[in-house]
Structure 1
Amino acid sequence: MSGPKHAQGVLRVRGGLVIDPANGAEEVRDVVAIGGRIVDGAGVAMAATDEVIDARGLVVAPGLIDVHVHLREPGRPDKEDIASGTRAAARGGFTSVVAMPNTTPPADSASAIAWMRQRAEERAAVNVFFTGCISQGQKGELMAPLASLKRAGVVAVSDDGQCVQNAELMRRAFEYAGMIGLPILDHCQDFNLSAGGAMNEGYWSTLLGLPGWPAIAEEMIISRDALLAEFTSHHVHCQHVTTAGGVRIIREAKQRGVRISGEATPHHLTLTDAAVQDFDTNFKMNPPLRTARDIEALVEGLEDGTIEILATDHAPHCSYEKEVEFEAAPFGIVGLETALGVLFQALHHHHKLPLAKILRKLTINPAKLLGLADKGHLGPGADADITLIDPGMEWVVDRSTFASKSHNTPWHGAHLKGRAVKTIVGGRVVWDLARDG
């Protein structure tokens, strides 16, 4: 982990509704930290407190963790860098982010990870964890030095957007990653089935004359990964699941005891391929936006625990890159600063999922996936990473205020309900809505 140093002294977050899914807590009480770590506040007198934060009327949650972020450094600092990306994370309520390895050059060596960790130590506003590549250069031909990457500090391995197509190489990666205790995060895409696709294959792709990307291109790799996870007894995490079939495959595999998990993103939970009808490239995603039936299946998966994690897939691009024909534009949107509002509005205010269930998928579940024992909960000894949330706050997204360098969002002008108002990392306030706007 790299990021801000822990604060010294005693911090008291006073009078908020503490929702700590890891410990089954949902009660109004104080949260106390000493030296950047949570302690049992019963024995700490008010007189000994150095800083008091009034949290009355707010939800006090463990710091949010995003397991799927693109920080673009090294290689494309014009899109994003560690400093700007982590400021965006803080503004969205995230205290920890996990950076994907599709940098330039790819993060396939210990030296690359060492450079990025040092950069984060110097510039990050929140905690940054790094992933390494599964294959050398993300080419899917030769395995990367996984043990060296583990020693360099990565928390998982992934080829992210360059899904490994070779099943034999992937089998060996599962086996070797299992021996050294690294989870595999997989962007599930069969390139032969998705070749040339710009949006979901279906009614709207036919009507708009855009090349389609069928759901089976995702489901084929989810099926392969489920079988490999069963064969090797190693954990695989399926990134940004978008299809009803993908949810079903994961559910059935979990019922057999397979070590498999999945994540969903705010955009795939709320937008359908109908949004592409105006050819707005801010609705061009990888995987693509699917159908209303797929959204229903994703929400069902969140409700029954099939989908264990919520993540943003924050993917910044420069404006000029998106201001081209739909087929020529890059895939992806920024998401760190809008995720909480989109998720709370859709899942809590519309679908009525309890806040504790939503927060579990943003806190302790990501921490468990990556083995982060000091993250994701507010029990004694945990790092004092805390997010204060106003679940009823109504606000309008204005991309001109983003901390991210890139503004490629489909949410500009959207009215959302629910927002982080203060982000605390290691007992130190790194972002405050009232102070920083």
Structure 2
Amino acid sequence: MPTTNISTDSILSKLKIKALNEMQLASIEAIEKQNNTLLLSATGSGKTLAYLLPLIKLTDPANTKTQAIVIVPSRELALQIESVFKSMGTNLKVTCCYGGHLRETEENNLKQPPALLIGTPGRLADHIRRGNITTGTIETLVLDEFDKSLELGFVEEMSFIIGSLKAINKRILISATEAVEIPGFIGMEEPVRLNFLNDKEVDTGLTVKIVLSDGKDKLETLFRLICMLGNRSTIIFCNHRESVERTSNWLKEKDIVNVFYHGALEQPERDAALCKFRNGTANVLVTTDLASRGLDIANIRYIIHYHLPGSEDIFTHRNGRTARMDASGTAILIVSPEESLPGYIDTGAEKIELPETISLPEKPQWSTLFIAAGKKDKVNKMDIVGFLSNKGQLKKEDIGLIEVKDFFSFVAVKKIKVSDTLRLIKDQKIKNKKIKMAVAK
């Protein structure tokens, strides 16, 4: 079977990765040689690459049908995998299917079948029922974070999807949790089991510390801790949506720039919050455990457990947002007087003493502009850079991270340049169309 001729070295160079770790090498070898592979490895250890690299080798670029499918529990993880795949530079078509945006957009993308299909169980099952996916040509099945898919109650949809894939000859299951039984409908017969959960070779360099709070309400302790940490990229985990919004609003009142994120937000609101955090408009993200898996955010320095995690798995997944792929990170638990540390947390962990005098962290230098045009309007990153440079008179260093979605885009602009830029571009056009542009809400 012909395969893509792009080399692993070329892909790693594009991804700015020096070398594969032991887990990735073992995974690649197993997937290439075996029909059933179960990979257990910690969040942040590079599992996505561990199955995408061999999957690319298994793909025939001359085949115009869909050859592989990746099923994931959340839209965030689906979009992250799609982003990694596109960054690998294979020229193979990939389509991402998930709830929260127009199904018709995906239907148009599926008219030309992608080599790789990534999606959430509900949306993939819907497309299969509607006949939008050519299931008979799919030979490779990947279930990423399959433990989470089972936990979230996607058993019926997953069973239907896998039952519709009659040509599957290779199954790859990925999990960061060990104690999960593999359901019979997946069809995994005597899988090769790769367990790197306790492997020090892929240790993600995490340091765990503790802050003792004076009272039951930890907000004042959280505020003082953020002031001490400075303007480093920080995620704060709360156990409930209401707590997320309350904490975020309280910090804003104390002049701490932050964004919040949880499952009740509409998709554009989620996209805006995560984009502002990624591009440095806000260095603090307050969130539920929805953000503990699947988010593609680089260089997170601190994880703060404002509420203690409900289980060791949740603790592990939260911490997996930092110390990723050879970068170090610190997880900090805020503990009130009536709380006791869970047994899985080392009681000898370093205790942080907060300073008597505090000063507010330096404010972010970036702001985020919303542009009401995206991929479906044939607008790309270069169009936006050209527009802001020519019409908005911005220099290259004034333009930060750009994210282009299907129908809208976000771009980071130096805060001191925003008002002038908006004035200059007010009546200008991108691709001969006048498009709404404003500071992202």
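Every number here is computed from the coordinates shown, using simple stated rules; none is lab data. Just so it is clear, the structure is predicted and the values come from calculations on it, not from any experiment. Cβ atoms are built from the backbone, for glycine too; each structure is taken alone.
Details
- If mean count of other Cβ atoms within 10 Å over residues 259-266 is computed and equals 17.9, the structure in 1, 2: 2
- Structures 1, 2 were shown, and relative contact order in percent (Cα under 8 Å, 6 or more apart) at 20 was computed from 1.
- When percent of Cα pairs over 39 Å apart is computed for each of 1, 2, the largest belongs to: 2
- Answer label among 1, 2 for the case where distance in nm of label points 7 Å out along Cα→Cβ at positions 67 and 243, calculated from the coordinates, equals 4.7: 2
- Structure responsible for 3.0, with distance in nm of label points 7 Å out along Cα→Cβ at positions 27 and 395 calculated and labels 1, 2 on offer: 1
- Parent structure of the calculated result 0.75, given that FRET efficiency 1/(1 + (r/R0)^6) of positions 43 and 387 (r between Cβ atoms, R0 = 30 Å, to 0.05) is the read-out and 1, 2 the choices: 1
- Origin of the derived value 21.4 (mean count of other Cβ atoms within 10 Å over residues 11-18; candidates 1, 2): 1
- Comparing distance in nm of label points 7 Å out along Cα→Cβ at positions 187 and 347 across structures 1, 2, the highest value is found for 2.
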